[in-house]
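Quick heads-up: structures coming right below.
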Structure 1
Amino acid sequence: MQKIRKWGRHRASAASVLGLVVLLLYGCEEEPASPPPLEIPYIAVEARDVAVPIDVVGETRGSTDVSIRSRVDGFLDGIHFQDGSFVDKGQLLYTIDAQPFQAKLAQAQAAMAEANTSLAKAKSDLARIRPLAEMRAVSAQDLDSAVASHEAALAYVEAAKARVDLADIELGYTRIHSPVKGLIGLTEAEVGDYVSQRTNGGLLNVVSSTDPIDVRVSITETLYLLIARRLARAHESDQPRRGNLTLLLADGSVYEHPGVTTKVDRNIDPTTGALAIEAQFPNPEHILRPGMFARIRFESDTLKGALLVPQRAVNELQSVHRVFVINEQDTVEVRQVQVGPRLGSEWVITSGLEAGDRVAVEGLLRLREGMQVTPRPAAAAED
């Protein structure tokens, strides 16, 4: 029993020593090192002179748009063009059944022949009665009646002639020709349809002259004043007026032919506050068609000493724009900025930054005010 107690005391002592060793070992371990600061690419803001264009969305239309309408009612019996093709001035486009109008013309011609016969008789009667009246062989009343009959016959002839002319004109309206050279659209009526001026005003088609082609835009009064001042400055400096507009197409490409402002409306629309402006662009290849949407780029002014940053560096939330600036202590500062126009992939910053500021361009979601970072030029990061 005494041996057992002695063995137990030795065992407890060994356990105490072992615990002390473990405690000393763990107590001597260093705490884990904190992670290094984030490496953040940045760009140094530079002041540059940049051209600031003015882009306005507009719609193309023919320099001349002519509505093709039926001027008489009847059944359409011929279409003489291909939808969406180019047609020449004077080209036959539509024919309307002419038989009713031919019959009307024949009837008018018959009535005119009858009127001519009546006129001949009245003229003969007057020639016979006038000498007799001079000899007092007939009464003055008979002479007056003969004169009245002759004048009435003359009026009937004129009226009959007018009816013939009208019937002839209406017969001509059954053949509809293009008044201009240009691009024709899709037909509004098919062969066999009854066309009437009471239905859609008799509209059958539209022919547009597309070389040159017009582009109409609506701009605000403020924008008009800016453009007008630019044009005035160009005029004072004897700069050429023609070719000062650029057209940007829907696919983002730049149209190769420059244009010129041709028309400005006389007043601001009181309901929209906008002013209509038309520009004209050469279209020899007929690439542009009426109804296309495009942007007109007006001549640009040079903005001197502009501060630009990549759009990806600007954080926008509820129309408030912020950037992350890395100060001299490599600490993040959140700056609210005012933005100007966009130029390609960059914003013009009008306030909130100075030349030389280092603006973070990547990792924005991980940045916080006062955070310590390791800055690195963006160009080096991209390499």
Structure 2
Amino acid sequence: MRVAGIMSGTSLDGIDVAVIEVTGRGWAKRVETLAASSRPYPKQVRQALLEISNAQTHTAYISRLNFLLAELYAEALISCCQEHKIPLSSIELIGSHGQTIFHEGERVRYLGRSVASTLQIGDGSVLAERTGIPTVTDFRTADMAAGGKGAPLVPYVDYLLFRHARLGRVALNIGGIANVTAIPPGAGPESVIAFDTGPGNMVMDGLVSRFTGGRKTFDKDGKLAARGKVNKEVLERLCRDSFYRKVPPKTAGREQYGAEFLKAFDSLPMPDAVATAAALTAATIGYAIDRFIRPRMPVDELIVSGGGARNPRLMAYLASYSGGVAIRTSSEYGIDSDAKEAIAFAILAYETLHKRPSNLPAATGARHPAILGKLSLPSSRR
């Protein structure tokens, strides 16, 4: 079955699209990547998303963006297919994660009740109508309804793609947030350890955008961090946050590492701030592996994906904090490191269409496996 996956992550850098071919059933299924592409958000759209993610916003703006993002997702998929000469009509299913504008995996007291919640926008009905393709969206809510934190969801796919009979592997995705999936050698999916470790690129991106007045949105090739010096005092203070010591499952988001968090770097010049933020990402990943993974399994390989895999300075910091483990990128295993999460949501949509659960309760804390997502059907095929 040919499936498209669409992902826009917490870094707000744009839209990733992947087209895959899925064959087989269960854990024996095989995945082939046929195409992958990325396109940035228009500047005004990115700014609007930052505003609704960081502050209370008029509900009209959220409603408009919900529809507008679906239009942009459809355009991104159509463009990807044209670029790679894949007929849009050959795609049988879309899995679109949407854009997270709020995620609160831990329950809080609200109006006299205990509530956990999440919200991803990018309407599935609009996407299905514009493409003529059945579309699965809103993946996280079913896991949360079953008592889970709604994240991480990619560990199901990590286990499918990277499990090994003899090697202990940790799949690390460095997007806006960094998260790990630890797969013991020869283990079943119930033995997977997965959680968010803390910031990925989000803090670095936020600092670059703030220092440049929005002219730049990320540290291309880690060049700013390479010019800077890590401020050990700031780094040590930030590493004392209780989140890092909290036992998994746990999730993180823009609510923790948004505009307010950036104030911790106010005393530093831009290169030092970005270098310290990169070191924070690497240090908290290394700490998470040492504290929560190594006591339970051997760590033979660290397989990195996401935008952070393209930052040489961050990867160098990661090597210094990861205890000498072999570091690879997912691209070395045939999974495009930039498109991995888009690929993942294509696979999750495939499972949803076949009425199969695809969360891992060991990773999310859910009471039981759940069928993820909601299916939107087009009025007609194109």
Structure 3
Amino acid sequence: MDILLDDQEVQIREAASEFLAGECTSALVRKIETDPLQYSPALWEKFAENGWLQLCLSDKNGGQELPLTYLALLFELAGYHIAPIPLHATMVPAMIIDRHGSAEQQQLLQHVLSGELILSHAVTEANGRWTPESIKLEGRVEGNGLVLNGTKTFVGSYRASKQCLVVYREAAAPHHLGVVLVPTDATGLSSDTLVSMAKDGEANVQFNNVRVPLNARIGSPEQGNAIALEVMDLSSVLYASMIAGAGRRTLDMAVAHAKQREAFGQPIGAFQAIQHLCANMVNAIDGTTMLAREALWRMDQKLPYRVNVAQAKSFGNEQGMMVVRSAQQIHGGMGFIRDFDLNLWYRRVGSWSLRGGTAAEHRRTIAAALLDQPNKVRIGNIPQA
């Protein structure tokens, strides 16, 4: 993997950065937090018009078929500007449909690229865990249909979406997972708004005998486990990229403040404690950025990538929180005030670090690979002496 951006990547990054800097103000973000839709349709439409949703989709579906590392650039910038658009919610299922969907399902992508169709994806359940074993929502084959029963939570942009990519467990084969595309107006679906720290449109979704045709499944039943894991891994690593971008913005804010704020007759950036905080922030941000890009590069190269995803997300979760907390410390008391803009980034990094798997969950993946041992430790179950 070439860690340096090529000319095309630089051009895309600069164009997208200039666009978001002009369109996505902190005032807009605060306004959208109290809007029932919890995203900006105007910003989303302009984002789509610029063609950035096309970058990594295949040529046959109207995309540019660029490497997945280009997605990292977009998600880093979305995090940097905390753009109130359903980018993560939509692009994860869009990439899965592009890679594994039927010809009929892939026709939906034209509407995604235009910004007309917003997607969502549902993985996490009431237990809050991010593991294949935690998925309990049941899918039962009845005739030519699939009947879904259960609950999903932390479903991003659900209210704005028209189709939801759902990970479920096969009732007839409990060791098998499946992935299915469900219209959000399907009979038997209900939802309630979930107010997270990020205030970005999450929902709890209940499935009560929701029936969809069998051809709504993504891939074959034999591919179910692999596709479900791909949904989870792609979702996780793109959250890591957003955390890296948000962290970089808080670093920029902290550095600017450290250069301007004076104490004892000199800028506070002259003090070693502040300098070391800033140095640690840079290391954490660059580390998360590189780990996420490497994981996406390995996905593209069809190399094993699960451990790389786990590295990116576990490191990003913990180091991202260190970065925003360090930025708060550098700003002093005002860094902790809710009405100060830094609070917007703090709340989003805090929320994103809990989505797509916690640091502990991803460390278990890394440890299992390192030690070649299945992990038998369960939260709340301490072995007795």
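Taking 59 as the value of percent of Cα pairs over 40 Å apart derived from one of the structures shown (1, 2, 3), identify that structure.
Source structure: 1.
Where is relative contact order in percent (Cα under 8 Å, 6 or more apart) largest, in which of 1, 2, 3?
1
For distance in nm of label points 7 Å out along Cα→Cβ at positions 140 and 260, which of the structures 1, 2, 3 scores highest?
If we compare distance in nm of label points 7 Å out along Cα→Cβ at positions 140 and 260 over 1, 2, 3, the biggest value is for 1.
Coordinate-derived values only; no laboratory data. These numbers come from a predicted model, not from an experiment. Cβ atoms are built from the backbone, for glycine too; each structure is taken alone.
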